[in-house]
Structure 1
Amino acid sequence: MHQSCLWGTLDEECVLIPQADVLTALLANVIDYLVEHLVPRLWYYPSATQRSMLVMTSDDDWSTVEQFEAMIAALEERDGKCTFYLVPGSHTLPDLVHLWAKRGHRFSCHPDFSAMVSSAEKNHSAYTSFGLDEQVLHFPDIIRTTSDEIRERYGVPIHTVRQHAIRWQGYVDAARVLAAEGIKMETNYYSIQPFAASYMTGSGRPMKFVDENGEIIDVFQQATQVTEDTTIGAHSFAPHWPTDFVLDRMAGIMDASLGGYYTGITVNIHPVSFAGYARELAEGIWDLARERGIPIDSAEDWLDFTRSRYDAELTDISWDQSKLSFSVQLPAKTPQITVMWSSHGRTMESVAVDGIKHDFVVANLWGQEWILLTLEDVSTEARVEVRFV
């Protein structure tokens with residue numbers, strides 16, 4: 001791996017490698033190899049057979065109801081779900097949002113400076129003269145005002161977010177503002193040229209922010225790898241790639257994730273773009289994912305799982321050469337979570353959960369054999385006992 005990949009200067013030859021994900025997996029596997037006893041840990045995804053995830057998002061940007069409906073219909077044909085980030089003054093009606101939410105989609109806010117001013121003020125030169133740099137000075141007010149408007153108008157909780165024009169403030173100042181608003185995940189970090197459609201942060205997984213002093217901020221960053229406006233769009237910041245080129249690149253990213261990186265992919269498509277120039281790209285990405293068995297889910301659903309996994313604990317671990325036992329503790333009821341451990345060349349005999357025999361999956365990951373156990377509808381704790389021949 002090129003040295004620049006490790007020291008913050010991205011090499012264009014490395015941007016399709018989720019370097020941070022590769023290195024953290026290497027560290028965990030080295031620890032597993034060196035310790036004398038078996039060590040259980042949590043798999044990246046809810047299911048034992050899942051190897052990647054397509055986190056689907058969509059920025060409103062004042063799209064029409066018809067544009068929303070067209071995108072949602074196409075996505076649902078492929079069993080996909082999406083988080084839609086609604087702007088201040090969105091054309092979307094509350095009754096429609098509630099209908100779409102019943103079908104599995106999620107809604108949050110797309111904070112914009114326009115939330116802070118009245119319609120009359122928007123036509124005033126004092127407002128129109130504000131550029132993005134000046135608007136960033138009002139970042140906390142933009143977040144708070146937009147969040148309040150979307151909560152009040154649509155009755156939806158604000159748990160994930162992407163700012164309009166992906167505005168940010170400071171190094172982690174913006175993350176602190178989001179945390180103060182109760183927001184738990186943001187998707188602002190766009191992969192943009194010369195690193196479009198790539199792992200510009202070196203990761204496709206969620207990770208909490210940390211400040212210069214090592215303090216962890218309770219907000220996950222979920223970087224966005226692919227958007228239509230940074231790949232095929234007409235914007236000055238886009239490389240203006242052909243759609244087929246982006247789809248070939250996406251197929252490669254998905255195959256590499258399934259083949260050993262086991263990392264996620266976050267996509268953003270605006271409804272207004274879907275109804276215009278980006279339908280072929282969006283449907284192509286969804287079809288690639290579906291053909292490969294990669295779930296297409298909303299940012300909110302991904303956050304729900306991420307928080308459960310992050311807060312889970314494996315305790316009371318015991319190992320005596322033929323039996324491994326441990327407890328899985330969760331802060332609240334969790335629909336699905338998967339525990340894994342390396343076989344270290346041993347032959348499995350049985351797995352029991354709370355004294356009841358349970359199915360498990362044997363899989364080759366990172367070139368060695370692992371046992372994966374999916375637990376479903378765990379209330380707060382489960383006791384696992386693993387026996388080897």
Structure 2
Amino acid sequence: MNILIFAQDFKPNSGGIAEYTHQIARELHLRGHEVCVVCPPLESEKEGEDVSLGYPVLRQHFPLGPLGLLIRVFQRISLVRKQQPDILFLNALHSDPMANFIVSKLLRIPIAIAVYGMEIKHRYPPLRQIELSMIFRHIDGLVAASKYAREQAEVLTLGKTKAQVVYPCCDRDRFDKAASEDGPSGNGNRQPLVFFSLCRHVRRKGLDKALLAFARVSREWPDCIYLIGGEGPDTPRLKKLAEELNLEGKVVFLGRLSEKEKEKRFADAFCFVMPSRELPDGDVEGFGIVYLEAAKYGVPSIGGDSGGVPEAVLHEETGLLASPPTHRKIAECMRQLLYDRDLRDTLGLNAQRRLAAELNIGIQAERLVAFFEELIALKGKKSAS
């Protein structure tokens with residue numbers, strides 16, 4: 001199968017969508033499929049990084065604006081005729097859906113779009129909402145990162161568009177390495193007791209609530225610390241809140257982490273914390289691939305009971321969900337794991353086993369390939385009739 005992937009958000013960007021796309025592209029390539037990712041150009045200092053990805057990546061400039069749409073359509077037609085793909089796959093709703101939709105109709109090539117949930121609930125201007133509804137109801141398929149995302153998408157499609165859930169996964173090589181180096185039995189022996197968060201610092205991630213919860217808990221457990229990785233627009237507010245809560249020395253902001261640093265922090269943590277919540281404007285977590293990063297190391301997670309998080313963190317099976325994700329509920333979850341070592345070891349082991357058995361990239365790639373084959377076959381029948 002020849003798959004052309006359009007990705008506005010892609011490596012070396014950090015974040016769930018870029019990682020999700022990379023894992024899909026890499027696994028499909030390893031399985032013998034022809035894969036090419038089309039994405040924006042790299043900054044000059046990062047040029048050459050695509051070589052390490054292991055599959056073809058095409059970096060292109062695409063003009064914006066009304067005239068830009070016409071130019072992009074002609075650019076895509078030229079590209080598609082050269083690549084001869086069997087299917088077009090957009091890794092997100094913001095990956096130029098209108099231009100790609102027009103190309104797919106003109107050249108009679110099936111098109112699928114990945115959806116995560118948060119972008120569907122976003123409040124768009126009326127004309128943009130009409131445009132997206134039209135695209136969603138007339139494309140060939142939707143690849144949902146969770147059942148929650150699929151349900152949200154079906155509101156727009158009115159159930160007229162085929163949809164398949166393909167969960168985010170972790171890199172199989174890094175999973176094998178994590179399991180061999182740490183093992184599921186190591187969680188209970190980690191000292192000091194480290195709470196760890198890693199994400200883009202935006203309000204929906206709930207790090208402010210986590211800080212308020214940690215301030216309560218740290219009074220009872222003075223030896224525990226809270227490490228926060230990542231950065232974002234909410235970082236200054238979070239740092240100020242930590243100061244106001246007198247958490248100097250107990251909370252450390254690590255900034256952006258390299259892959260090696262991430263591995264070390266996960267391996268040292270006894271609990272991962274990201275109590276995501278839904279904001280009034282509809283901003284919500286569609287799944288949360290970072291919970292799976294924690295699971296690789298047998299680390300249980302504390303998540304927020306919102307969006308697709310309950311599919312990434314199974315309450316009282318692979319972690320704990322704060323419901324609702326208030327600081328008091330989060331503090332209760334923290335206390336549970338601090339006081340009950342057997343519980344946190346069991347949750348961490350369950351998380352690691354589930355990752356290997358259900359959320360591995362092999363199973364999810366097979367599901368995606370079967371879905372693409374179905375869409376291609378249906379398109380062929382429609383074209384023939």
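Rule-based calculations on the coordinates, nothing more; no lab input. Predicted, not measured: the structure shown is a model, and the values here were computed from it. Cβ atoms are built from the backbone, for glycine too; each structure is taken alone.
Summary of values
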{"item": "Structure with the greatest value (metric mean count of other Cβ atoms within 10 Å over residues 62-69, set 1, 2)", "result": "1"}
{"item": "Structure with the greatest value (metric distance in nm of label points 7 Å out along Cα→Cβ at positions 110 and 222, set 1, 2)", "result": "2"}
{"item": "Source structure (of 1, 2) for mean count of other Cβ atoms within 10 Å over residues 142-149, computed value 20.6", "result": "1"}
{"item": "Test item: helix-only ellipticity at 222 nm (-39500 (n - 2.57) for each DSSP H run of 4 or more, over all residues; to 500) calculated as -14500, pick one of 1, 2", "result": "2"}
{"item": "At a computed 16 (relative contact order in percent (Cα under 8 Å, 6 or more apart)), which of 1, 2", "result": "2"}
{"item": "Which entry (1, 2) yields the derived value 3.2 for distance in nm of label points 7 Å out along Cα→Cβ at positions 70 and 198", "result": "1"}
